[in-house]
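Alright, structures below, take your time with them.
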Structure I
Amino acid sequence: MPPPLVAELSQQDHALIHSAYRRLLRTLGDKMDKEDHDQVRQAFELAANAHSLQRRKSGEPYITHPIEVAIICIEEIGLGPTAAVCALLHDVVEDTDYTIDQIKENFGDKIALIVDGLTKLDGTATSESPQAENFRKVISTLVIDVRVVLIKMADRMHNMRTLGSMPRHKQLKIAAETSYIYAPLAHRLGLYNIRSEFQDLCLKIMEPETYEEINQQLNASEDEREEYIEKFLAPIREELDEAGLKYRCFGRAKSVSSIYNKIKSKDTPFEQVYDIFAVRIVLDVERRREKTLCWTAYSIVTDIYKPIPERLKDWVTVPKSNGYESLHTTVIGPDGRFVEVQIRSERMDEIAERGFAAHWKYKGINNQPDVYEKWLDQVRELMENPNSDALEFVSDFKNNLYSEEIFAVTPRGDMINLPKGATALDFAFHIHTDIGYRCRAVKVNNRIVPMGYKLNMGDKVEVITDKNQKPNEGWLKFVVTGKARSKIRNAMKEERRKTGEMGKEALQRKLANMKVNYDQGVETLVKYFNLNSHIDLYFAIATEEIDLIETFRAFEVKEQKLVEIAKEAPAVEPEKKPEQPRGKISAKTKILVNGEPAELYHYKLANCCNPVQGDDIFAFLTAKEGMKIHRTNCSNATNLLARYGYRVMKAEWVANTDTTFVVDLKITGVDEGIGVIERLTKEIGGLGVNIKSFHIEGGDQGYYEGKISLLVLNKEQLNVVMKTLKKLEFVETVTRVD
């Protein structure tokens, strides 16, 4: 019998909810015992009644969302019944009258702790970035129970899959948050499928035209691709069978976002991206023979096809820090095409597909240390300073989530995983905070190097310390890891605090002599000088940036309080400017912000992305420069939308304006000695578009690269120009640049 639901729901709603609930039970299957089953049912009943009057933007009963989140937790991340219970309850405290104490009473401490971690912070409206505060809360619970983050991943995934009913500007904010923190976090936890889907969904929202174009090209080439994969795999299957290996092998197209990143980073068209797909060989083998047989399969592949040596990645011998194990190589296949081949065991494949949850299934089999513990220790260290700025914390945390990895070696021969680009000073802080603080010099491969020296794969590193050494602000330029940056900043704050003690004592004496309440006096001075904290005030006094005698001339004492003496201003009649009635669109209006003329906000088009009419845009309220209009695919958009979403407003173009916009194009191609500049200007002029500037170089080397600034009316006209130029034989690529 299905659990009862409240009477307010229609029969159709009941059917929809019970269908979803039955699907959840089927997904859990034999993972549950009777106690688990009863708890899942209890959580469903509580959540269904708590959310009974709520609906999603799509019109569906709200309870369908927690059910779908629970299904993603089980089906796609590999979690169990406890996670399903928490997923069902994850919005109850935030969105209904239920409290954490009631959850604890009904379901116990463990589930209450996870649900609390999933509940957004209250009272963050005055924070510089409420999003950052929420990220910090979620991340802080990660070190207590990693399921908080995994359920949060499932919650975000279902929201991303169902964003279609949300207003466009909210879609952009949610996609930016996902791109900024959730996709990198999924990568760090080894949830590669989740990460790829996050990236694809973000691209679909941020740059819909680009997504559709690549997706269509992928679909159009599918039959040819599958035929090629079969041709490639046929001789490999024959040799694997002859070697007596148990295996499965297949080819898989890479994600749209992955292909887009290659197109963008290599500045090459879709047709010339060689690694649009990868071939995977998965061996069914016991754990003790995994490495040997992976290399056996590698030998078979490279005997048949010539490998590209520099493309070999051995994560079987040295796994990634998130537990990922696999052999990757690129070979030259039939017709001279480059093909990436991934070789791994079934165990490795499950960890690659399901990340953290699958890793825990295999933990301890060979008594190896847990691959996540070192990373979680770093997260705990970042959490040691609860009063640190939330934006700084999130930036430090995010810094290492997505980077490629290298390993360096200690004098004892221990291998240390670090992000690519890490420096000698990062290595010192990774070994131990005190070693970082006292680092005086570093030897790499027995040679003294600067602290900012970027480490390479396999470098042997020795840190030379000095007990009198102290960090300084310049060290922040030498490090890239979140741990090192956080520790150096903390040391700087502690140094400021110690220096500030003298300033604090001087201020205490002065306020006592003036008979002013100390707390009120300090707060007044912090606001008067527009400082961030008491420590900054004390430090400024100690270093004589603030002269107390001069400062107190601007104040008087009333009832033991510091009161600023009002300055007499000249009586000048303020000039009255005619105000445009709110909501009225004039002939000059070309952009609407929240449905009103953008002129009301004194806006500017952002220089970083130069939007033109027809571009997908949003408005961003800056701290000092008023309103800026950005393209949604601006290089700064993800950061602005994710960290300062509360400053973002909906913006849209008003049709048919006569304004022209500056846009820059980068054009590359083969110089065939045919007068490139003349032919390009002729083609552009023939489209009725004016050229503002034209710079070209490299023509004497058989290759040219040109930058053209055009004055266009709108995006449609820009697209016509770009498509026309791409059709020219001597043009290789045409890209819009910020």
Structure II
Amino acid sequence: MKKKLLAYLLLLVLGVSSLYGCSSTNQKDSKATKKSADATTKEEKGRYIENPVALPEMPASETPMMVVRNKEKQFETYSYDAGKSSFQRYIRKADLTWETGEAAWLNGKDLKGYTLSELCIGEDGNLYAALINYNTSSTICKLYKSDDNGLASVEIPLTYLTEPAYKDEEQTFYPYIEKMQVLKDGTLVLSDMWKSNTLLLFSQEGKALGTVAIDSQKSFIASDNTIIAASDNSNQIIFYDALTGKTTKTLDYTFQPNGVAYSLKSDGTLITGDSEGIHRMLSEGTLWEIPVDGSITSMSMPSLYIQDIYAGELEPEDYYCLFTESEKGLSLIHYVYDKEASAVPQNQITFYSLRENATIRQAISLFQQKNPDSRINYIVAMGNEGGNSSDYIRALNTELLAGNGADIILLDGLPAQSYIDKGVLADISAILKPLTEDGRILPNIAESYTKEGTIFQMPIRFAIPFVVGTPDALASVSSLNTLIDTAEKSGKPFMDSYVPEFLVNDFLALYGEDFLKDTKLSEDDFKEFLGNLKRLTDNIGKISKEEYDYTVAPESYLFRNSMFPLKAGKTLAAFAQISAISDSMMPFALAKETGLSYSSLNNTFLPVGIIGLNKASKNTEAAKAFLEFLFTEEVQSANLYDGLPVNSSSLKKWTDEVNEDIIVGFSDQEGNEFSAVWPDKKDRDNLYQIARQVNRPIHMNQQLNEILKEQILSFLKGDIGLEEAVNAVKSKVNTYLSE
């Protein structure tokens, strides 16, 4: 952890010195040949610029489904026309226009009602497709090969596809081919959704030829008779020779969450694309080259998932990348070297956050697209290596109080009020007031952060702690005392069993301000809080973290618990956290089925992505431009499941959306099952109104929470008494609050 912290400090110092013009010496990284941002007497020129490739214009009834590149290196787009109930094909010609035509081989009578799940051009030169019919009870996948110059098709007889993959009491599920490649000798290489981390090899006559262990979440390609894929331990790229059944080559590689695409050139050069950029490894090379830096292109956008990558014909080498984008579908982007573009964008600012934020990452890419000569250096202090957040916060505090640090700071988990009190943050009301006055930012959110006409911080997203329960339960959450009184009088647990660490996080967030007043800890109120919390934990059951399947860090695990006991009438309430419309599906379904009520939890909201401007910034105008951009519809409307938008139009767009293709379901250890579909208009409208009413931000101060949590947990476990817990906390908290 010390090494990680030292690395962060060095990065911050480098960022500060380069941005503030403290150094006049060029630096060069010999491995990646990347220039620093230091001031130079002569501007360096030359870098890759991205240009979107327009897909063919289509009627409203048509939806693009696949884009492939054929053996003549032409792009082909396949679409489905719902009006004609047929597939269409478009070919991009040399003059960059699209020639349209019917994909006759996919429109045979035996394929009516089928949809494409995968399409590829095999190494043997033929077109192949996997199709599935969701309207039948069997949903059996079929494989077809193009025949007669694309005028007809031939079904590939694969008995495997008719063998059940999974059965439950109501339905039988069959293999689902989600990706396919075909080797030069005709061998089919299939990825079945039901067979994780395994590729299946079949002859075209349907004979099983073996399997290959890979990480099936990381895609794969075929070249001649070689399969190129991620190793099953996800730390290497493997070259697997299907003829010999052996791995002939491995390359160390760090895989990114937004997928990876591969392309092997005729000279043996491997090209990969992911959110970090485009990488190139020569046939006999040992080090990866990075011709395209993903951080200054759209490749780093969390909403983009890379599907394919291809090398072009230009000099220096150009690249095409195919992406799928959440809610927008397919996009094709061309990366071309521009010798006149600044090698390093001249307008640079730094953005600091304790942890990665998806919307910030998305906004950075969008902003840089619109402003090619701007670069936002995103410093994420706590990467995958983790560590103690307090160490990073202390390091940041030292920089900020010295008048240094990043231009913009993401304040999530940081002592924001202390920064305001010490004059670290600049007043950003001149930027945000116009956005509030014309209704672009939700007024209830904006007003929560406006103090005497000034604004020092503002969230770009928010989540709503949500409660479903009896009317008495909903009315009781105004205080911890009334909450537990209501539970004890009813004779039922207020909520389901809990993980102690999670429960303390939740109730500190919800009721911590009851005993933290005027930068001091109120002993009497803290004693009352501890006593009520103990009554609550005695009222409900307890489970360990090991027994609970959670997927987020405990400090961010707020207001979620099982809904099954409430459905069965065993508890008074269930909590949820609404960060996207899909999060409301289960709570609304539960309320409908039980006839219970729902509401926000005490009119609170959890701010996400709270931004502040460093008063010491030397790049104030550029920082303000990006800060304002964060609240635009373009940024706010992207659904990255990290919070609801604070932009009014984006929130309305979200709550107006109808998605009948999604269903969620859960089961518990007792075999109880519960499912939910997309909320109806009435519930979505209610959620929209709730989102426009919540006005009590929950302030999460991680350093303070850690001081409190250690002693509270010891008290709840019975290791220490009430007075001992209060005394242990008092001096530490008061010292911290006074600093």
> Given a computed value of -13500 for helix-only ellipticity at 222 nm (-39500 (n - 2.57) for each DSSP H run of 4 or more, over all residues; to 500), which structure among I, II does it belong to?
Replying inline: I
> Computing Kirkwood radius over Cα pairs in Å gives 30.4 for which of I, II?
Replying inline: I
> Once distance in nm of label points 7 Å out along Cα→Cβ at positions 285 and 309 is calculated for every structure in I, II, which label goes with the largest value?
Replying inline: I
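Any read-out appearing in this document is the output of simple, stated calculations on the displayed coordinates, not a laboratory observation. Everything numeric here is computed off the predicted structure, so don't read it as measured data. Cβ atoms are built from the backbone, for glycine too; each structure is taken alone.
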